[in-house]
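Student: Multiple structures are listed underneath, in structure tokens.
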Structure I
Amino acid sequence: MSKRLSMDWTLFFTVAAMVALGLIMIYSASSITAQALYNKPPYYFLMMQLVWATAGFIALMVLRRFDYRRLRRPEWAYSPLAVVIFLLPIAYFVDPRHRWIPLGFGNIQPSEFAKPAMVIFLAYFLTWRQAAINNTRFTLRPAALLLGALFVLVGIADLGTAVVLAVTALVMFFVAGLDRRSLATAGCLAVVCLTVAVFSSPYRLRRLIEPVDPTYELVDKYDFSGKVKTYALSSATVGDTGYQKDQAAISHGSGWIFGLGLMHGRQKHFFLPESHTDFIYAVIGEELGLWGAAAVLFAYFVIIWRGIRIFLLTPDDFGRMLALGLTIAIGFQALMNITVVLGLAPTKGIPLPMISYGGSSLLATLASLGILLNVSENAG
């Protein structure tokens, strides 16, 4: 047994600062809507998130003390993933819109826990099958069947999280030594599945088309029958696909360098939808300005830097895969959210890790970071 090292205080305090900022911004973004739209006290969403933050830090500290090498067992590799796959259909049928399962005291979103569950499984599986990573029958086919089922169940109602899972899995397979041909095949299959997922729902197709072709001139040029345009416009769930993007742009533009000041943002007053959840980064830009938005980006850079550092310094392959997968999942999700808010990608509902309101996202992220801290401490 190797000697236990000290905690990665840089990573820990960065995470603590991010959660604290998230609580502050959630209160700022939701205090008015909590009263006006939900008939709740102004601190309602803050208190709910504080409960989840407490549970999340308890999970972080417990997992920080739980030697990650004990996760390298079949029961730990398969059980969390099996539970998630079991809960995903239940969440979809109970609440197709949000994919939540009500628990009385709150809601749980199984897709958020799919990320750490998949990373633990892949870290075990890729380490176990490392010598035969390119074996189609005993490695690639079983992994493709299990991960394919997971991606489909998540992607039916949460395409953004499915993309995060797919990118994380591809990076882990690449680092594990998957050959270029198999990687290219997996990439092409992912593109095909993404295309099918987009065309399966008119609102997804509309969100993809209208930011780059709002008048459908380009679509009309190649869609002679007009079926694509008719299908996209048949969506009854999206009134203006550019509305959220435009309101987020106004928020960032209003903030300039130093911001309008905490609690003084205007777009959260019923102009910017999901201001305390998926689009909270726009509120940060408006109230804290460029320096606040840049500070959040820097914090994610620190988390990614420490995660990659842990990956490079960990001597055993299982720990390396854990560190890599957890870092990619958190970092890529943050990148997706920020690019959407900045109008650089089609609108997709995905929370900003540790900042957006959402108990399942916060709990799953802090649990993942607890495992990452544990790898760092036990890698000596």
Structure II
Amino acid sequence: MPQLQKTDKKLFYATVGTAFFGLVMVYSATSIMAKLRYQSTTHFVVQQGIALGISLVVMLLLKRTHYRNLRSPAVAFATVGVVVVMLLAVYVMDSRQHRWLRLGGLNLQPAELAKPAIVLFLAYFVAQRARAINDKHTIMPALMAVGVVTLGIGMADLGTAVVVGITAAAVFFVAGLEKKYFGVLALIALAVGTYFVVSKPYRLARIVQFFDREYKLVDRIDPKGTIKNYLRRSSASRDTNYQMEQSKIAVGAGGPAGLGLTHGKQKLFYLPEAHTDFIYAVICEELGLLGSLSVLAVFLLILYRGLRTTLQSGDDFARYLALGITTIIVVQAFMNMSVVLAMGPTKGIPLPMISSGGNSLLATLAMMGMLMNVSENGAQ
């Protein structure tokens, strides 16, 4: 086995620092709520701390495991296979939300665990078939695997499905997939995405209310009110912009320097999901423009180091692995921040390494461990 090189310190410290910063922000966003609901200000932060400890161990193990040991059909197909089974199981066992697989006291979210699985599969499969990337025997199996995982995720978590789809597209684009195939895949993705949006009233309402807050355009297109009646079938669709409006208040209240750590107001039962999907709004309110730009700078650093690793990698597997990990983490981060800043409709995806959630933290740090390993050992 090749000797491990020195640690990519920039990537390592950025990752660990961001994860611990997330722990601080989870406490700030939840302490009062936790005190009222659970009689303990540390209820959520203790859970997040345990998840962080486990995730850091996994990250360090993958950082020390040479990435070439992951280049095998057993790893690529087994991880995707396990995720597919979990997605099927969660569809049956969590018949309402299709999100959580509860095994005793352990709660698993297959959509989050699918992320490292899909980047490993893409890296292995595309590297193996790099010279025949435009052959139907390459495209069809890859499309089936990625499609099954994406469809399974999209039933309950459309935002994560979009992130996975963009990641797959980025890997195939760099691998040299012809434009005609991209056109066909784009049409299929558009059709499936449209179905997923229309099939859930709250999803369609999020998009409609983002672009047409007062339903003026909808009333012109549908004077009989059929669309509006459909949107009102779900109580969650009655005011889908509420979170976004509260988020904008939090962002605006922060100003240049912020109100100070733990001194934010919107997290006090005004802003739903303040510790998960909208924790960036808490950062903006309490740490101001400086804090929000610092978080953005961290993900830009990950983007830079990830693309640098991609370009400098000496073999195809390392190249596609680095590209997939970088894309899936950075795209998710930018999508989350765009929603908080009212630049896109609400999607319901966490901010990597910062939002509360053990499954998301584990998946992200596992991928960062692999990215560090490629950075340290994959250079030409």
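Student: Of the structures I, II, report the one carrying the highest value of volume of the Cα convex hull per residue in Å³, for residues 224-367 alone.
Tutor: Of structures I, II, the maximum of volume of the Cα convex hull per residue in Å³, for residues 224-367 alone occurs in I.
Student: For distance in nm of label points 7 Å out along Cα→Cβ at positions 256 and 336, which structure out of I, II has the highest calculated value?
Tutor: Between I, II, the highest calculated value is found for I.
Student: Suppose you compute distance in nm of label points 7 Å out along Cα→Cβ at positions 168 and 296 for every structure in I, II: which one lands on 2.1?
Tutor: Answer by label: I.
Coordinate-derived values only; no laboratory data. What you are looking at is a predicted structure, and each value in this text was computed from that prediction instead of being measured. Cβ atoms are built from the backbone, for glycine too; each structure is taken alone.
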